[in-house]
1. In terms of relative contact order in percent (Cα under 8 Å, 6 or more apart), which of structures 1, 2 is highest?
2. Which structure, out of 1, 2, was Cα extents along the principal axes in Å derived from, given a value of 61, 36, 28?
3. Here helix-only ellipticity at 222 nm (-39500 (n - 2.57) for each DSSP H run of 4 or more, over all residues; to 500) has been calculated and equals -12000, so which of 1, 2 was it run on?
4. Which structure, out of 1, 2, was mean count of other Cβ atoms within 10 Å over residues 13-20 calculated from, if the result is 9.8?
5. If you rank structures 1, 2 by distance in nm of label points 7 Å out along Cα→Cβ at positions 61 and 77, which sits at the top with the largest value?
6. In terms of distance in nm of label points 7 Å out along Cα→Cβ at positions 53 and 93, which of structures 1, 2 is highest?
Structure 1
Amino acid sequence: MRISAKADYAVRAAAELASAGEDPVKGERIAEAQDIPLQFLEHILLELKHARLVRARRGARGGYWLAKPPEEIPLADVIRAVEGPLANIQDLAPETTSYPGNAERLRDVWIAVRASLRRVLEEVTVADLRDGTIPDEVMELTRDEGAFETR
C-alpha cells in the first residue's frame with residue numbers, strides 16, 4: 001500500500017488539532033509544526049471539514065479544531081475523508097471484483113488486505129497519536145521480523 005502525502009498530512013494535521021483541544025488553531029501553525037505546505041494543508045482541512053471531522057471559524061480568533069473528541073476519530077476515518085475507501089481495486093470495492101482462471105482467488109487476497117488495513121487504522125485514534133499510546137496489538141506488528149525492512 002502506498003500512503004499518499006495527502007493522507008499523511010491529514011493524519012498529522014489531526015494529531016496537531018488533537019493537542020490543541022477545543023481551541024481554534026490557525027492553519028499556519030499546523031503547517032509550520034508539521035512542515036506541510038500551507039496551501040495543500042488548507043485543501044486537506046476543507047476536506048476534513050466536509051467529512052465533519054474538523055470545524056472551522058474565520059477571523060482573527062478563528063482557526064480549526066476537531067469536531068469530536070480525538071478518542072472517537074480513528075485514523076481510518078481521517079484517511080477516508082481525503083482519499084476515499086481504504087482499499088479499492090481500480091476504483092472498485094474488493095468484494096465486487098472477479099478474476100478468471102488462475103487469478104480467481106485474488107479477490108480474497110484483496111479483501112484480506114483491506115481487513116488488515118482496517119485492523120490497524122480503525123484501532124488507532126487521533127488521541128492515540130497525540131498521547132503516544134498506540135494499542136499493543138498494533139505495536140506488536142512493528143516487532144515482527146522484517147517490519148522495518150524495505151522490500
Structure 2
Amino acid sequence: MSASIDGLVETSLNMGILYTEPDHIHMQYALRSNKLSELEYLEKRLLVFSDAFDFEVQTDGKYPAWEYNDNSSLQSLYKEAYKRLNGCDAKVAAIHAGLECGIFSSGIKDLDCIAIGPLMFDVHTTSERLSISSTAKTFALILDVLKNCK
C-alpha cells in the first residue's frame with residue numbers, strides 16, 4: 001500500500017494464467033506498481049524465489065510505473081476547466097492500474113500527464129458499456145483544457 005496516499009495499492013502481483021503440462025507448470029504474472037523502484041524490487045524477489053526452486057523465468061511485456069504527481073500543472077488546468085464547465089470540483093484520485101500515461105511518461109522525460117475518461121461500466125467484460133453523454137462531456141473538457149494550455 002502507498003505510504004503517501006491512503007487506500008492506494010502501490011505494488012501488486014497478479015497470477016493471471018496457470019496451466020500444467022505433464023512435466024511443466026506455467027505461471028504468468030502481471031506486476032504493477034506506481035513506483036519504478038518497487039516494481040524492480042518485486043521482480044528481483046520473484047527471480048530470487050525462482051532461483052531457489054530451480055524455476056525457469058522469462059520476462060516480457062513489462063508495464064511501466066507511473067507515479068502520481070501532486071504538482072501537475074496539467075492537473076490544475078484540468079480541474080479549472082472541469083469546474084468552469086460543470087460548476088463543481090473534479091474528483092481527483094490516484095488509482096492502481098496499467099495506463100497509457102505510464103507508457104508515455106517512461107519514454108518522454110519530465111512528461112506531465114493525467115488520465116481522464118468518460119463513465120464506463122462493466123469494464124473488461126462482455127457487458128462493457130460506455131456513456132455517450134459522458135463521452136461528449138469529456139471531449140468538451142479536453143477541448144477546453146487544450147485551449148488553455150500554453
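1. 1
2. Among 1, 2, the structure yielding 61, 36, 28 for Cα extents along the principal axes in Å is 2.
3. For helix-only ellipticity at 222 nm (-39500 (n - 2.57) for each DSSP H run of 4 or more, over all residues; to 500), the value -12000 is produced by structure 2.
4. Going through each structure in turn, the value belongs to 2.
5. Of structures 1, 2, the maximum of distance in nm of label points 7 Å out along Cα→Cβ at positions 61 and 77 occurs in 2.
6. Sorting by distance in nm of label points 7 Å out along Cα→Cβ at positions 53 and 93 in descending order puts 2 first.
The numbers here are math on the coordinates, done by the rules we state, and not lab data. In this text the structure is predicted, and so the values were computed from the model without any measurement. Cβ atoms are built from the backbone, for glycine too; each structure is taken alone.
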